[in-house]
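Following are the structures in question.
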Structure 1
Amino acid sequence: MRIAVIGAGYVGLVAAACLSRSGHEVVCIEKDEGKLAELQDGRLPFYEAGLAEIFTAGVGKGSLHFSSEVAACLDAEVVMIAVGTPARPDGRIDLSQIYGAVSRIVEQARFPQLIVMKSTVPPGFGENLKARLLSRAGVPLTYLANPEFLREGSAVRDWYYPDRIVIGGDQELAVAKLARLYADIDAPVVTMDVGSAEMVKYAANAFLATKISFINEIANLCELVGADILPVARAVGMDRRIGGEFLQAGLGYGGSCFPKDTCGLDFVSTCNGYAFNLLKAVIEVNNRQRVLALRKLRGMLGTLHDKTVCVLGLAFKPGTDDIRESPALDIINLLLDEGVKIRVYDPLAMKNAQRLLPPEVYSASGTMAALEGCHALLVATAWPEFTGLDWTAVKELMRPPRLVLDGRNCLPAEEIIKNGLVYQGVGRPAKPENQPGNIILPKSDRTPFRCQVTRC
């Protein structure tokens, strides 16, 4: 088929490249001149594992093209909308890029097309779009909801090995035509109405965010009662009804999806007269995890204004250079407000982070360079190269009390302690022999009060 993809971000570019690999003729529309120039020059504007090879092959054989003009998609049978839908300060989703793209299609369309929504939109948006814009087209434009479930860092794999393909539409032939795009993918195709398909995306992300916030709440309680979140989460996750994914306690979720989609669903709920209190708590817990990291550092280091802290990991998760809603950036700003000197390093995200970090933050060329002269280390992203450090060498580079705050519970605690550093995880009990002599422990690290339950 001839396919147009509007938007060359993490979703759009992966979709365009993978569809070209499946034998379709694909044009990708991108209005950002800098990004478009990179793409037309054969360079990717961001890192995504496995994408470069597919991208290069598609460009090389002429099945993948790039343009800045919506007019380039007028000959396509299928037009996929994959533009950004950023969150506004009040939680609303900014849909202006979608309205702009669809308006131009409506104005210029010359023959029937399928308009496929890949961008994440609030439930009910599709019906509104059909009534507001598509009904004005001079030719039939059929709207379909086809939410994506691609994880940054493994988006290519997720494209080819999805758990399901969701298609929302009210015209059977159109739904069947879209399903044929995925004929080379072995996954169940689940069809439903447009509004339900839009809700699936929000519900899935909200549930996963809930699992993360829930395990962080359990981790915080573990610290109060002297339990260890690692074996707790492992045993809980072995329950087939629950599953072990997204039960890693830490600094909370970030990225382009979970923060935006949880706030967006909360806003939709409020607008429809429903108080989604569970989701509000999920968002509150996630925001609080950043502050808890600050409290841990303050409790272990005492006064912060004369301290130097190394932050390893700036991307919101390993395997990507995306820093959107990164916990590390929030924590860095909190520490800067306390007068802390910050040194940072990330294997992939340094260039992106430097555009947002204040000039007083020192950007190191490598892990060991970032650690030099620091009183404390915060690991904010679980990059594999941080887990296998030479902790003897780390100790030599750092200054007392040589605190290691493991914000992702990804480091070898016993090895760190054995080498004479102070280790503190998230939801893990502090060991007396692993504490510096002149610290003030935060409340969560003090001897817990244990209640005795005698009746149910």
Structure 2
Amino acid sequence: MSDTTSTLPQRRELRTALPGPKSQELAARRSAVVSAGVSSTLPVYVRRAGGGVIEDVDGNLLIDLGSGIAVTSVGNAAPRVVEGVTQQVADFTHTCFMISPYEEYVAVCEALAELTPGDHPKKSALFNSGAEAVENAVKVARYATGRNAVVAVDHAYHGRTNLTMALTAKAMPYKKGFGPFASDIYRVPTSYPFRDPEGMTGEQAAARAILAAEKQVGADQVAALIIEPVQGEGGFIVPAPGFLPALQKWCNDNGIVFICDEVQTGFARTGAWFASDHEGVVPDLVTTAKGIAGGLPLAAVTGRAELMDSVHGGGLGGTYGGNPVACAGALGAIETMRAEDLVGAAKRIEAVATERLRTIADKVPAIGDVRGRGAMLAVEFVKPGTTEPDAELTARVAKACHEQGVVILTCGTFGNIIRLLPPLVISEELLLEGLQVLEDVLLAATA
């Protein structure tokens, strides 16, 4: 772990109560012109960010344990990203790859072919957001197989567009009032070790999911099964060993396209280049976004060349997809991950944070589970002695951490999980300070 990617002081410092007066002024301006449907976790407005720190407009320095929801894995304003983007902006900002192409798009696709799981021939198409990547992965799968049905799992999150809302499991705030949704989507149980029957193996959980899919629709009608290798918004759920390989085998045996949604888990976040690597599964298609470009909007579908080439010319694309500035950001971010061994950094974050979180859990009976991989870690809160979710405690703890200058996020189908997504370049000292604040807040909240 390192804090050398930023000139910002790498410390927590509160000069005002949060939000400060300048943030409050901006909030008043916002209320007049920004839709109330767009919410923000913290009511503070950012002036600068870098390393593991966010500076607000009032000069407060906050510890960043959210990375813009796993986007700024290389840190904000990472030097290689800034350099590449600055040069690209000076050269040209847009031509549309579908009109007159450019090398940066090709270079990103070359990197994706090298880094994503499997050594088979791979091709990619670039887009703008994770949801757009998921939509296009489903399009490819349906086109290639001639089938319509898509299987998703409980606690899934795949986006906010019409199709991806149908794939997403949680109603509030993502789906409520926005239907009707895309058809031919079928949901099956996932592997959730903390809530599954005691002793259930990954293979047994997969058999349960497969049985549900075959009963609902039949394997010969399924175009694709889509799953997050570690579920994100649904609760940072790490499936039991054997679950993902068993699902992949079922897909392979039945001509079903196996799609891994690595939008949140990809690009070194879990201590591997991709979370699929932890169990050796090789998806037919991989969707990526978030950490791919150091904060710029870019996404991709990468997969078996024969699948990606099955679609007719012009069937994939978009005006801004693979924008050259975003591609330059991606090339800088990938170079940073390699040069600074951010895969190794994620593993070190896991070792430091997991040990500390388990020590905290020993003191706080409301912590039912500590889990995650790499720098994608979670604490699940329950009523002590039960598995009943405690969303109210979770919200109080998050709010108190925010007031103390530590940016943490919540998630989970039941709203009872605090998730930690620090930049992979955060210093160990800053990480431990953030965890100390979390511990102090928890002990006070549960006293």
Structure 3
Amino acid sequence: MTTTPASTTGGPALPQERRLVTEIPGPRSRELQARKQAAVASGVGTTLPVYVVAAGGGVLVDVDGNSLIDLGSGIAVTTVGNSAPRVVEAVAGQAAAFTHTCFMVTPYAGYVEVAEALNRLTPGDHEKRTALFNSGAEAVENAVKVARAHTRKTGVVVFDHAYHGRTNLTMAMTAKSMPYKSGFGPFASDVYRAPLSYPYRDAGVTGAEAAARAIDVVEKQVGADNLAALVIEPIQGEGGFLVPAEGFLPALVDWCRANDVVFVADEVQTGFARTGALFACEHDSVVPDLIVTAKGIAGGMPLSAVTGRAEIMDAAHVGGLGGTYGGNPLACAAALAVIETIESDGLVERAAKIGAQMTGRLRALQERDPRLGDVRGRGAMLAVELVRAGTSEPDADLAKRVAAAAHQRGVVVLTCGTYGNVLRFLPPLAITDALLDEACDVLDEAFEVTA
């Protein structure tokens, strides 16, 4: 187990170590879980019922004193580190000044400053505008509203394996039924689905060919004249960390430009240095018309945004965009601190380094274990797709067993994928190299004990 001071990695100076003093979960966590089951709606699940009391750098500390290595970042939220020092200072200072006025009633500078920063940082040098909201799903819905207002069309195309949220419209846009959609319909109409580029299961299909396949479906089943927006995750998140083949995204952008369709990049999970670029669409030299951000934008505070071309964003009438809490001053202060941390601490480059370090370990494991069908991702957004050895048949049970084995050994990992057979890794960029290596050692052991 490794120990490194965490003076710049958030919260109190937590020892950067994996430390197990009880079974996982421990007795106090089990007690809290029993209280949760009696008090919280059963539809709210938990992946790993250890109850956290402190977090920072690359670790989570629970009520029983266990210190776990964090490879989840709260699902790509605490990218700059949990309770990162600049974020803590900014939020505390803002809370002491005021916590809320509602920007639509009496505005404040923080909202404007976040909008200015996003207009500067997002791809493209065209004139931009930004609107702030609370969650990724809310921002996706507002991107669709803006696209419809601009084009005067209503259709929306999304893709196989997509995940866009849990509101009614975004459930319609999300591909996977269970647990996200099952039993919650009927859903919003005028949403259509096209095939994605999925290189592991699309052997031999180029990005351009996959784009042509998708465009053919759209033209035949929807029609460009009826389509307001094409919405896509540059790297799919819940769908399995699917990185489309080279050329897929640019071909879709070209088609959108030629057909008056708004190209919307959903960068809720991929944004803010996570992939080794500030935004994942930069890997493909794609400039979206609208870009949706959330999760890593504010270090754990609830904030999301839609940023895009001024002429598109300004299509909505005055009062048509907003919300009581959208662009809350505490969240805006946090976002500005997150952006400063990314830029000052070189976290884009750090994400790329984490990706190289972890990919090397995962590929070495793949060479030893044929159940790792695919290793993929970019930067600190990586995944392995698990299959039955010697086949490409998804093995969801193996993913559950490996995740459980890692959890028991003090490493937090997440699963995802349409088939439930993908392990995903989203370490905070504040994690140390030593902790990352130790987490990979634990993963090696987890695969060994599930052989």
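Just so you know, all these numbers are worked out from the coordinates, no wet-lab data involved. Predicted, not measured: the structure shown is a model, and the values here were computed from it. Cβ atoms are built from the backbone, for glycine too; each structure is taken alone.
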Practice task
For distance in nm of label points 7 Å out along Cα→Cβ at positions 16 and 144, find whichever of 1, 2, 3 sits highest and give me its label.
Solution key: 2
Practice task
Kindly point out which one of 1, 2, 3 the value 0.00 was derived from, the read-out being FRET efficiency 1/(1 + (r/R0)^6) of positions 112 and 288 (r between Cβ atoms, R0 = 25 Å, to 0.05).
Solution key: 1
Completion exercise
The highest value of mean count of other Cβ atoms within 10 Å over residues 40-47 among the shown structures 1, 2, 3 is in 2
